[in-house]
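In the part that follows, the structures are each spelled out as structure tokens.
All of the numbers you see were taken from the coordinates with simple rules; none came from a lab. Only a predicted model underlies this, so the values are computations on that prediction, with no experimental measurement involved. Cβ atoms are built from the backbone, for glycine too; each structure is taken alone.
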Structure P
Amino acid sequence: MNISRALSRLERRTHGILLLGDDAIGRAYEALILEEAFPISIARRQGRTRSNTIIMDTGDGSETHLIEESEGVPQESFEFVVETLRKITTPDDIVVYAGELPAEAYATTYAWLTGIAHELGAQAVLVTSGEPLELALETKPDLVMLRQVEVEALFNRPVRVYEDVVACAEEMRARGADRVLIITGEESGAALVTPDGRWLVDLPELEKGTLSGVADALLAGYLAGRVDRLPLDETLELAAASAAYTSAHPGNEFGTLDEVESLAEQEDITIAEDDRE
């Protein structure tokens, strides 16, 4: 939903698909999300809704996340996702599957859903990790986005420098992903590896900020540029500026197109193509 919220603020069409429990958290979340200015399809189910309460220390900018996992999400719930996709998806759309799967879901769920997106003529983007991602790579997703810590968990080894990031991205491409976008270090930048080359995005250093929503904003900016068929350097600049705006505003706040474009003009955002073999 954060990715859709960020895309909507960037004046791009988006449609959210959401599975919510029938608990108090689910009802409260639905009331909040329906205030957004984009269409949302919601499936109600029994069980607990996942929640993530973020406590930010304004002194040092650190965050504490209190996560309560979802409960009671049968595999059949994902049929609602497929039914909705079949109704609203047109060729050349981009379908984003984001988040960790509920405990009750099959590990092959994202692989199955990626196949559905391709069947409908759409691109499939995965924002997840672990076994569901490993299995989904075999279905050739068009883009995979991970944080550096998730890459380390996936490969079970330290991934600390740019060369390590690129090596892991290339390995994921060898397993099936077309493009791989990795948030690097302290989420102060990103590396993109594609069939045509490698790019490093260096975000401006912001004195005060929060990491919440930064990856979602980065991906939304990247997708917005791809939809508009902007040159890749302009696409990555839009992505970086969108992420920088969110980093500077606590509470998963996403910038409007004017705000993000203004920030791109003011801040030092470096987009570098790696031409090393």
Structure Q
Amino acid sequence: MNILDVDDLTPEELHAVLDRAAAIKAGREAPSLTTRTLAMIFEKPSTRTRVSFETGMTQLDGHAVFLGPEDIHLGHGEPIRDTARAVSRYVDFIMARLFDHADVVELGEYATVPVINGLTDDAHPCQTLADLLTIHEQFGGFGVDVAWVGDGNNVCQSFVLGAAMTDIDLTVATPEGYEIDDGVRKRAAALGNPPAETTDPEAAVADADVVYTDVWVSMGQEDEREEKLRDFDGFQVTADLVSDRPVMHCLPAHRGEEITDDVLESDNAIVWDQAENRMHAQNGLLVWLSDAE
């Protein structure tokens, strides 16, 4: 089974993964993936993705192999399908952090072991698992209102689906032209809980329990920086906008752009819980996938 976006899981499976993650984090369960190996394929660099997966496999008594763009022939010198077939003969799981979502889809199609999307330009399911685990810890459940303020990017789109699967009431505030994709909107609607959408950040946060944001200029979009800074004027998460609400951010943050430094350093910020929960959520997913084989 591949996890290329969060709705590759059913709602019941998603809850099972999160329950497993919480149990492992709390020490109520001590699963072992001894002799199991995770291949970690990176086109995009990352602090949290690499450290959380690698440390997580160590905690689970398994092993992780880092494969950077200079280490393997993924997409240059060898077709992705050949890399998928070969690497599958050596390892038990593949995590891939790539640019083009079509590449992780092809990797999953030809691999014979589970493929986990560690981020593409379209989706970030591992971040959503960590976000949901964090919300559940903070509020004791999912009966909360969340406001997303910023770009309808990959992190937003996976969170839209995760919110729909857990009955979180989500409002997404983006500038015109930066909305979530129609396909994601339709998938959330099919799950029974599509987000409300607006171009007004203040309206989005009015009834919110949590405010979530992410960078306006994602990796690989540096040439769009000046245009985006103009387009996102008025969408910065400030102390006035947040008030006393908890604030989420997937990190890394561009302090002074999508979020002010004082908000990120305030007691309202639960971003470090999110960062830690990347590891716990992924551990829960890896163990669940292992048991599902």
Identity of the structure behind 12.2 (criterion: mean count of other Cβ atoms within 10 Å over residues 33-40, calculated), options P, Q
P
Thinking only about distance in nm of label points 7 Å out along Cα→Cβ at positions 177 and 193, which of P, Q has the largest value?
Q
FRET efficiency 1/(1 + (r/R0)^6) of positions 65 and 137 (r between Cβ atoms, R0 = 30 Å, to 0.05) - structure with the largest value, from P, Q:
P
Computing distance in nm of label points 7 Å out along Cα→Cβ at positions 105 and 129 for each of P, Q, the value 1.6 comes from structure P
Origin of the value 4.5, where distance in nm of label points 7 Å out along Cα→Cβ at positions 49 and 233 was derived from one of P, Q
P
With FRET efficiency 1/(1 + (r/R0)^6) of positions 97 and 169 (r between Cβ atoms, R0 = 25 Å, to 0.05) as the yardstick, tell me which of P, Q scores highest.
P
Comparing P, Q on relative contact order in percent (Cα under 8 Å, 6 or more apart), the highest sits with Q
